[in-house]
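Several structures are given next for inspection.
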Structure I
Amino acid sequence: MTEASIPEKPDDQLWNADLAPTEQSAKTWRWTDISALWVGMAISVPAYLLSSGLIQQGMSWWQALLTVLLGNIIVLLPMLLIGHAGTKYGIPFPVLLRASFGTIGARLPGVLRGLVACGWFGIQTWVGGFAIYMILNSITDGALIGQPIELLDIDAAQVVCFLVFWAMQVYFIANGIESIRWLEKLAAPLLIAIALGLLVWAYVTADGLGEVLSQPSQFVAGGVREGEFWVVFWPSLTAMVGFWSTLTLNIPDFTRYAKSQRDQVVGQLVGLPLPMAALAFISVAVTAATVVIFGEQIWDPVVLAGRLGGGTAIFGLFLLIIATLTTNLAANVVAPANVFSNIAPRFISFKTGGYITAGLGVAMMPWKLLDSAGDYLFLWLVGYSSLLGPIAGILITDYFFVRRTKLQVDALYRRGLDYEYHRGWNLIAIVALVLGVLPSLPGFLTALGMVENLPTVLVELYNYAWFIGAFTSAVIYYLLMRQPDAQE
């Protein structure tokens with residue numbers, strides 16, 4: 001059979017039209033489409049918060065910029081490797097998981113990835129809803145500001161604005177992935193213009209960037225945190241990798257539509273590192289400029305837009321809404337929608353999976369994850385990277401080193417064949433996953449405040465969560481899968 005042909009007699013437990021291999025006629029995405037997709041995802045409020053958060057943690061502008069750039073260069077490699085399978089076989093992420101975890105076992109890592117995406121969907125929805133809230137208060141002179149609702153810790157108007165932005169996204173979910181691609185391609189030039197406009201504003205208002213970019217690191221001699229640079233750098237780098245470790249896994253959901261491997265590779269090379277580096281510079285410059293302009297660091301662009309006042313604030317917040325919408329739909333709907341569809345293909349379509357994502361994103365109360373830069377960078381981003389790094393290590397090892405990029409597509413959609421393992425579960429992959437997560441667990445529990453007084457070496461492993469998890473799981477998986485009876 002050809003690499004993207006329709007499997008014969010697929011099992012109802014493993015098949016629906018959304019999970020089926022993309023046929024050659026539907027592989028229409030050129031490198032420009034994939035680059036536009038990345039621009040739409042990269043230029044966003046959470047991505048802006050990465051480098052501005054590093055400034056808040058004490059880095060100078062160039063330290064923050066290099067940390068972001070290095071993290072994105074590192075994460076690009078597994079992104080390209082895992083994306084190869086999507087383009088070659090036309091299969092989405094949940095189906096690729098079946099080769100290493102088993103036809104049924106694939107649901108476990110898929111759900112882990114899906115739940116992280118639900119959290120991100122909620123965060124982005126909160127950002128977009130809060131921008132609407134800021135616009136309305138700007139127009140009404142703060143008339144909508146009220147007392148926080150007990151348990152929720154936000155007021156009634158914030159709840160309504162959050163749900164309004166949520167409903168806007170549900171519209172695109174209902175219209176499928178092609179509507180998402182259309183929106184991304186349309187919005188990409190506008191998002192670039194938004195970012196450049198923000199930089200021009202900082203330059204003009206702060207009377208140049210000389211004073212802004214001369215602000216020293218807090219880690220140098222005489223600084224507030226003298227000698228602590230590496231203490232902050234390593235978990236920050238892990239957080240940068242962790243930011244896109246989600247898309248690292250489910251990138252086949254997009255590369256399955258690429259016309260060629262060249263299109264998926266060039267598209268990602270152009271679309272990921274360069275826009276992220278440019279946004280990082282804009283973010284650190286603007287955050288530093290706020291000290292000159294307002295006398296305090298404002299790391300959240302939504303709050304900054306609100307401080308501008310008048311028509312400028314309204315226009316800026318409107319543009320932030322567009323940026324948030326494009327990012328959330330591509331980065332945080334497609335993956336969980338496919339993952340939830342994979343759990344019960346007969347009953348859950350891509351659209352239904354998208355609706356489940358939207359529901360869980362509300363239930364997670366995402367505004368609590370953005371309480372501080374520290375929680376955002378070191379608890380949320382580093383925390384989930386400890387789960388996703390091991391999955392990436394297993395996927396890459398299985399596809400490139402165990403199977404040499406050769407997959408039996410029929411067997412991915414049928415029980416009892418090559419990827420059945422033990423009743424649909426590859427126990428080797430589960431063991432490798434658990435052992436990859438374990439080294440980071442003590443540090444994560446310490447970060448949550450659930451345990452204290454653990455040995456320092458155990459706690460500090462958490463700072464390298466994605467790297468340790470990916471390497472540990474990859475090595476264990478490879479060694480165990482090389483045993484003669486491993487794939488029976």
Structure II
Amino acid sequence: MSSELRPLEPLKSPYRVRYLTDAQLDQLQDATLTIMERTGVKFPSEKALKVLAEHGAKVDFQTQIVRLPRDLVMNYLAKMPRYFDIGARHPFYDFHLGDGCTYFTTDGCGVETIDLQTRQRRPSCKADVAMMARVSDYLPSVAFYWPMVSSQEYGETAPLHDLDAGFRNTLKHIQSETIMGEAPVRYAVEMSAVIAGSKEEMRKRPNFSLLVCTIAPLVQDKDGIEGAMVLAAESVPVGFLSMPTMGTTAPATLAGALAMGDAEVISATVLMQMVNPGAPVFHSIMQAWADPRSGSYVSYPLDAHGRYAPVEMAHHWGMPSLGACYGTDSPEAGSWQSGSEVALDAYMVGLSGAEFVTGMGLSHTYTRLYPESLILDNDIYQKARYYLMSTEVNAEMLALDTIDAVGPGGHYLAQKHTRKYMRDAMKRGVAHQIGQDGTYLDPREYAIDQVKWILANHHPEPLEDAKQTELDQILASADRELRKQ
């Protein structure tokens with residue numbers, strides 16, 4: 001049985017690709033500032049409106065629309081840290097957003113699971129969240145864990161149970177995208193402090209963070225923004241994700257959709273700095289397309305290059321970026337569509353220099369979990385990791401003496417140099433696993449078997465009994481307070 005700590009394998013590359021020029025980034029930033037100052041953003045929260053008004057924003061309490069003067073925006077963004085630390089349950093898995101690496105997570109938060117044993121589709125449950133946390137804990141490509149599906153049997157408190165399942169089954173950082181509202185977030189902070197040992201330690205090494213979705217066009221989510229204010233006050237990292245759909249909830253042009261989405265993210269970020277100057281905040285935009293024939297939501301049309309431009313927009317503001325990858329529109333795993341749509345994602349976002357990225361392992365536009373998808377997406381990730389590495393060229397690698405010894409027309413199998421390097425020369429992916437009969441295994445069947453092997457053999461260090469008891473008590477209190485409504 002394994003409980004080994006396996007070092008993270010983030011993307012790290014000397015190469016960079018620019019999707020936008022400096023002039024284009026300046027234009028987008030100017031457009032964002034114009035939108036916030038002239039059009040405004042709706043904050044449907046009395047608490048948020050009061051803070052904004054007290055700090056100089058132009059607030060219409062009747063319409064709940066807030067207009068932010070340019071100077072005010074730039075003043076508060078100047079208080080924000082460019083980089084910050086991401087803690088974990090175990091310090092071995094802590095990482096820093098300024099170390100030049102790109103750290104990946106799983107995708108979330110789906111609502112359906114293809115059962116690993118029966119292969120039948122069913123609503124997701126807490127056991128699924130725990131199962132995938134354990135698989136994620138094993139994979140070095142997964143630096144932190146998004147609960148991949150929902151603990152639907154717990155209703156309103158499902159997001160807190162998702163967090164609990166994560167804390168009990170991985171030593172890595174957990175980032176929620178569903179804990180919304182002041183009361184649920186306060187419970188999450190209590191849980192995080194239990195894991196860390198104290199609130200002070202939690203602030204130093206935050207083992208938990210939150211991603212809050214805005215509502216396109218130009219509206220903040222009430223529960224999301226009020227929960228984020230709680231975390232900002234505690235110096236727990238929080239990010240804002242805009243998901244504009246081109247043609248329906250955003251302009252049909254990429255530049256217009258990005259500027260509008262950026263206004264949602266930046267206006268929320270300014271509020272966080274008003275709550276607590278220096279609060280750690282990260283930036284994310286994941287635009288999609290509306291099919292003009294059906295209105296359907298499409299993540300991966302033929303031209304999806306806009307998925308990577310928001311990374312540069314975040315950096316232009318001086319913010320860390322959560323990039324967008326994976327999340328295929330394919331209804332099932334292992335199909336041509338599920339592989340082709342995401343094939344370039346990890347490579348391209350790695351070239352953009354995003355600090356961290358979501359998210360591997362879901363199909364059917366982020367809603368359906370095939371457990372084996374995480375293994376298949378991990379294979380794509382590892383390909384990108386190797387592509388992005390620099391090539392080692394030195395006397396040993398050039399092997400000139402070996403080439404001379406073999407000469408024209410010979411072979412290299414008997415050479416000492418070959419014996420030294422051949423085992424590691426080919427990195428074996430899911431398509432090159434050999435069965436007992438000597439033939440290559442079916443990649444999807446191998447991926448299913450890998451999930452089963454991990455669950456049978458990998459067991460992260462369990463939480464101390466006292467901490468498990470405290471988590472149980474916090475969840476019981478949350479269930480009593482929140483599920484009765």
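Which of I, II yields 0.70 for FRET efficiency 1/(1 + (r/R0)^6) of positions 35 and 131 (r between Cβ atoms, R0 = 30 Å, to 0.05), as computed? Here the read-out was taken from I. Between structures I, II, the calculation of relative contact order in percent (Cα under 8 Å, 6 or more apart) yields its largest number for I. For Cα Rg over 2.2 N^0.38 Å, for residues 59-242 alone, the highest value in the series I, II is held by structure I.
Determine which structure produced the value -12500 for helix-only ellipticity at 222 nm (-39500 (n - 2.57) for each DSSP H run of 4 or more, over all residues; to 500), calculated from the coordinates; the candidates are I, II. Working through the options, I get structure II.
All of the numbers you see were taken from the coordinates with simple rules; none came from a lab. Being a predicted model, the structure only gives us computed values, none of them experimental. Cβ atoms are built from the backbone, for glycine too; each structure is taken alone.
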